[in-house]
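Values quoted throughout were computed directly from the atomic coordinates according to the rules given, and no laboratory measurement underlies them. Note that this is a predicted model, so its numbers are computed, not measured. Cβ atoms are built from the backbone, for glycine too; each structure is taken alone.
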Structure I
Amino acid sequence: MSRMVTLEAWARLEFGDASPCMTVLQKYAKNNLIAPPAMKVGRKWMVDREARYVGYLSLPQIPTKSTERLKRIITDGCPTTNP
């Protein structure tokens, strides 16, 4: 039996019937929220069968003297518009 499985098959093993949609799973893979990290093989994300969802391990530290624009980018990733 192979060690690597597709992202969708891994989600069924990890979350059962309540697994997230494919878009959310791809976000998990791109942002390294799975340990060990998922790998893109061709066009498919592949995950170790024993991998676990770990989520965000820490939140970014925002410097106290940051501008409002920087704080907005760090907290929610919202794109900024030019004034």
Structure II
Amino acid sequence: MELKVGQTPNPNAIKFTANETLFEESTSLKPGDSTDHPFAKALLELDGVDNIFGYGDFVTINKTPDAEWDDLIPKVQEAYQQTR
């Protein structure tokens, strides 16, 4: 199962949607924050992730200005697969 990728008005943010609940509660984290949530933790460990916001079946990821979505999107999807 893969995450659906959706554009946002912000070129540094992309919304990923699943057909299952990813986050039970509203979650907003940045690298260095502590979390026990396996998917959130995996996302925060990816080079190029600036912060995440997740709730229900989606997570919005903001990338750092120097990161490229073409490199980051497959890593996000891999992190999702490994933590399911």
Identity of the structure behind 12.2 (criterion: Kirkwood radius over Cα pairs in Å, for residues 19-66 alone, calculated), options I, II: I
With P(r) over Cα pairs in 10 Å bins from 0, in percent derived as 16, 38, 21, 18, 6, 0, matching label from I, II: I
Among I, II, structure where relative contact order in percent (Cα under 8 Å, 6 or more apart) as derived comes to 26: I
Distance in nm of label points 7 Å out along Cα→Cβ at positions 3 and 35 - structure with the largest value, from I, II: I
Computed 2.0 for distance in nm of label points 7 Å out along Cα→Cβ at positions 11 and 75 - originating structure among I, II: II
